[in-house]
Structure 1
Amino acid sequence: MEETAINHFYSSPLGGIMICSDGEKITGLSFVSSLPPHQAHTASPIFEEADEWLDIYFSGKSPGFLPSLKICGTEFQKSVYGIMLTIPFGQVMTYSEIAAVIAGRRGSPGMSAQAVGGASSRNRIALMIPCHRVIGKNGSLTGYAGGLERKRRLLELEGIDTSKLLA
């Protein structure tokens, strides 16, 4: 059975956001270069919930809830995303710290922080799966699909002092 994708657009202080859903769960959330000129409001409880989450988030507060997400990816990617979901609003974690958690769960002596970075780069549900809260071991912002300046602004929105982070 083929899954139907429904798109919805949200105008944020940091640019347009496209939200994708299968009709019941959020399947994607990403910044887009521009919003469609005539966007029809897609009436759907999941999009209403996503809009509410984004409204609260962009007001500088922790939403305190998460819309229902359909997280796709390999088991490794899902384990990385699961850890990202535990990073509290206003805090950061390093790729190395995530790698250490996964290695510990697997009983492995170590795990590559680069592998965690690779999984993070494939995150389809930005913001809600907060890959922007993951930084380099040396305090560097490192890659973010939405751009490093946007990552900095998201962290600042959450009250994180980014002046100590490396660009």
Structure 2
Amino acid sequence: MPVTPDDDAHQPLALEDKVALGWREWVALPELGIDRIKAKVDTGARTSCLHTFRMEPYEDNGQRRVKFWVHPIQNDLHEVIACDAPVVDERMVSDSGGHRELRLVIETLLLVGETQWPVEMTLTNRDSMRFRMLIGRTAMAGRSIVLPESSYLAGDPALRTPE
């Protein structure tokens, strides 16, 4: 199929325009109020995933939404961030152990270093996992390269202050 100028936004970025990621990165989810969370870069996972220890789905003016609470730091149950987001989907997901679970899906901005873009993310309890968040291959597609021998290549998320 020929590429027209209007299609440029859908073309993969040139290698030099992609964000280099190690196997783990510090990221932020600014729309959810999460300034810093350690994420595993997981090319084996299709969809990104965020830890939540409590969820309360509800409806507001005909729109499905979910309130959820996050412990952003592994092994720290004292720091809690309350979040609220529209539900964009509900999907059956298989975890790394082959267990299937119906999960709510939200869309939010992912901030990696100085670059941000919208990603879909499922919500589930990851208390028994090493990372509170996974960045799946759909979120990375066309935007990043993964260097599995490295960690924290993007640096700390560059949170923007409102102007």
Structure 3
Amino acid sequence: MGWVLLTLGVAFGSAIVPLINAELFVIGLCASQHNVHWLWLGGAVAVGQIAGKLLYYLAARGSIRLPKFLHDRLHRERPLTPRRVRWQLRTKVIRSKIEALRERCQRHPHWMTGTYGISSLVGLPPFMATSVLAGMVRMRLSTFLAAGLAGRWVRFSLLAASPAMFAGWLQ
């Protein structure tokens, strides 16, 4: 039970801080500890990941506010320097594409559900980005939780079972 709780914590941390890799943790744990069932690990990672991504979802939706120091840093007025003007011109195309994608997702909510579900299973498009986009287009919370949990559970359960499958093939 201790390994499952540790996995839950690592998964939550990896959902918040992208530098923590839950996939490597799960493979390493399953390769070294043979007494932990792969379905339990898959479920723990799914719950931890969705709990962490829920914070991004709620922040993008506007349900929770960023801490004051982050909010002030993001929304403060900055002087227009030549470097800043060049940056704005470079990112103008990206910002327009994101806005067009956001509008399309709001017009077709089932398209967003499918994209988010596939992202939770495969990881492409990036799961963090689709979690934020789901909040921006105001996807229903129950849909966000159900599609995310299902996809993440399958993904990490298969990943947790993979060391045992490969070990069986090699013998």
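Table for the structure above
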{"read-out": "Identity of the structure behind 20, 15, 11 (criterion: semi-axes √(5λ) of the Cα gyration tensor in Å, for residues 61-140 alone, calculated), options 1, 2, 3", "value": "1"}
{"read-out": "Structure from which -27000 was derived, helix-only ellipticity at 222 nm (-39500 (n - 2.57) for each DSSP H run of 4 or more, over all residues; to 500), options 1, 2, 3", "value": "3"}
{"read-out": "Mean count of other Cβ atoms within 10 Å over residues 53-60 derived as 11.5 - corresponding label from 1, 2, 3", "value": "2"}
{"read-out": "Among 1, 2, 3, which structure scores highest (criterion: distance in nm of label points 7 Å out along Cα→Cβ at positions 45 and 101)", "value": "1"}
{"read-out": "Given 7.5 for mean count of other Cβ atoms within 10 Å over residues 77-84, calculated: source structure among 1, 2, 3", "value": "3"}
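Taken together, the values in this text are just the output of simple stated rules run on the coordinates, not laboratory data. Bear in mind that the values here come from a model prediction, so they are computed numbers and not experimental data. Cβ atoms are built from the backbone, for glycine too; each structure is taken alone.
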